[in-house]
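So, here come the structures, one by one.
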Structure I
Amino acid sequence: MIDKSLPRYYVYMYKTDTKQYPKYELPCGYSFEFYKKGDEVRWAELECSIGQFDSMDAALQSFHNNFVKNQTLAPEQRMLFVKDECGEYVATLTLWNGDYLGETCQRLHWLAVSNKCAGKGIAKALICRVLDLYNELGYEGFVYLLTATWYYRAIGIYKKFGFEAYEGKRSLTANVSDEEFVRQNREAIAIINKKLAEYKKA
């Protein structure tokens, strides 16, 4: 779930030991499905349903910018969905190219789980499957993701898989200076840790 009451600070997370992570399976009746032509509509519907976008047009434009425009990778081999027992698409996550400190490497991109399926372990199974895919494709080194304070519950899950917040002094975005990046990053991590502690107590 998204908590838009919080300041929105972006957080980069990375995982260096890409072969070691907990194993999770989907609940009974759910299954994985790779992207096929036309599924961009399902992707957009999922992202809109959890509040990532205000309109289908905006979501579809983002899909085009992220996965179609100037890309040499095939979503058919990288983008995963989860279907429920009725065939409805209820979650998605993609393994994609990204730029991390000027280096092209693999990232976990655009995780979304339908609100009605929250708490069923689908996100954990999906992250596990995408990390499996990373290894099946022969990648080595590290994998990263970009998230934000709004998604602190997802960050708690990423931590279970060994992802750590980047706390370096070099900005990973062209939008802010190195100094402002460090300030925002420290504040973001403090917010996330506080919210996760509160969530565990609830």
Structure II
Amino acid sequence: MVLHISASAKNPAQPPSPEPLHAIIMTLNKFIVLTIFSFLILTTIYGQGKQDKNLTLTQIKNMFHQINDYKNYKTVTIVDAEEFLGHGTDNGGSLTGYFKNDTLKKIIEWVGLSNKVIQNEYYLDKGKLIFVYSTESRYKYNDGTQSFDYSKLNIVFKGRYYFNNDKLIDTILSDKQHIDTKQEDATDFLTSTKDYLKLLSAKRK
């Protein structure tokens, strides 16, 4: 009997070429390297951004102290709340500008409402808002007389708002309500600063 040997029997299957596997490994290595490189870039950018922010905050705090340490300001005060708020308030209001030579450096806004007092201190550098210190104080309620005792105030909120190039960059706020509204409050502060700057500068002339 004659045995017929097929071609496949004569030439057993060859193992796959290592070239495709090598290409896959190279592609995977490139992907890993690219991922690590991208991560390092993002980390560097984030770290640089944080450093820049910390430097700006330090500069703002230094300017805050310089403004408060200066003692020879010329002041302009408006005691009619309607003139700077556009409406009257239950317990009046005042707006005071502090000028160093012809430059407005600080504004104090005091607003008396029926149950509380709001005071905002605006600090400026080269005509731009850099910092706001805001407080709210409530009058103590007298249960015996069923009315507010206007001789006693308790601070219920303190807020610090830091600005750079007309943008809010950081806050330190003592209650959740103001945390939720910080962007809206920042917009109001920026708008008020521009309005008060014009108003107080005009009064100074």
Structure III
Amino acid sequence: YDLTLASRDPTHLDQGARALRSSGARVLTVPTDVRSETAVDELLRRIRAEYGRLDLLINNAAGNFAAPAESITPNGWRAVVGIVLNGTFFCCRAAFPLLRERSSSAIVNIVAAYAWMAGPGTAHSAAAKAGVLALTRTLAVEWARHGIRVNAVAPGPVHTEGTDRQLWTDGRVTRAVAGSVPLGRFGTAEEIAES
């Protein structure tokens, strides 16, 4: 496989690339802040230069922290909406010319259940993810005629480095959330990838 990883965090890029290369993939890493249209345009320029094509775009950038709505600062709100909603739009729009060149291509946008369900401490994230869900539906309708499939995946609670650090710090909350999942536990990134 030919893959491109984009992240603001060089450590994430290095770790991801190492793991993927060990399985035989060719991996291009591009430090990218998806809040910047210029950075996203450069990302797509690099993909075109390296591979000459794009079959699949997965938008999974997230900026999240738990906070009651009244405590979210304007900067906190802008950061989350900028990464999640604006970043997804910028990536989709920049990828469109390359995706359109294929007879069949796809976009997968990662959302969360709180895009349609209420949850405490998620006003900024819920609003941004709901926006991504609406964007996904709109692009699916608009871009189908170009052979571009656009879908969203909404995994339930998942243990990741970010969620463990920012969301699942209270053991009681973690147990309550895990108890609400039909499997009785958090999902894993590997399970999402396999789906």
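Which structure, out of I, II, III, was Cα extents along the principal axes in Å calculated from, if the result is 126, 50, 28? Could you put the intermediate results ahead of the total?
Values: I: 48, 43, 38; II: 126, 50, 28; III: 49, 37, 32.
Label of the originating structure: II.
Out of I, II, III, which one gives 2.2 for distance in nm of label points 7 Å out along Cα→Cβ at positions 83 and 99 as computed from the coordinates?
Details: I: 3.7; II: 1.4; III: 2.2.
This value belongs to structure III.
Can you say which of I, II, III returns 2.8 when distance in nm of label points 7 Å out along Cα→Cβ at positions 91 and 179 is computed?
This figure was derived from II.
Which of I, II, III yields 17 for relative contact order in percent (Cα under 8 Å, 6 or more apart), as computed?
This value belongs to structure III.
Any read-out appearing in this document is the output of simple, stated calculations on the displayed coordinates, not a laboratory observation. None of the values given here were measured: they were computed from a predicted structure. Cβ atoms are built from the backbone, for glycine too; each structure is taken alone.
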